[in-house]
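As structure tokens, here come the structures.
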Structure P
């Protein structure tokens, strides 16, 4: 059973929608995102069965994973990491400087996942989920902010040391 990852057209993306709805549970929001934010849709398949999907915005120096989902029955098998690594390599092939991804402040599993994939916290988009009519809770935490992660794809200068001195 071979795992393959390939780009699909919007017209052929129908079988990937249930997997993408794991990343963006609102059908209208997902459709809007596919029309307005994403340049490409990728499917992760075992034989011809869709097990994972991602949408990506390639425009600019930094590409963005907009949505990424893995079939609930197959989570925890390393498929998400495999898809992320494939996308990172595709970004390198395209000459991108970095890849970014965002996840909700309440998505504790995603926060750990993206850090294990080599992403670092980059910025907070406060009150990102303002449009929810009713508060949404995940892991007992209200979903409010979008935490952005970034993975550099080119060598960066070493970090500057803080200007303060230790009191030890």
Structure Q
């Protein structure tokens, strides 16, 4: 796995998976699979709604662990709109955190972020590239996002080996 942080405003994580691009694309776009890994195993009762079309919306939510005080509230969700969909090749979508992640508190001028996912076929399976852009420009947020992406991809790798 490789991780790059660009000016604190973007994170790029690349990881090789044994599965083909179609399997990874399904992991991002089928609600039953996406709900199981996108929050990296945090919380409980994961749910996902995905309207997979350009302009379609998605929402992936968990019930928060009451002992986890990082973000207040009983539910945490990420939601957004699909901007570009090229099956088994590329996904581009916005991200809005329906949870207080620190830099999006009420009263702050926070913009939605975007994620660009590329599914690059390789001899060994797929090189998955995730770029998360539109971060607030501080290294702390970028590093936290990089850690979150890495943790999610660890859960995804275990899940894919389980469901093959």
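Derivation of every value follows stated rules applied to the coordinates shown; laboratory data play no part. What you are looking at is a predicted structure, and each value in this text was computed from that prediction instead of being measured.
Brief remarks on what is shown
- For 47, 35, 30 (Cα extents along the principal axes in Å, calculated) the corresponding structure among P, Q: Q
- Structures compared: P, Q; top value of relative contact order in percent (Cα under 8 Å, 6 or more apart), i.e. the largest, recorded for Q.
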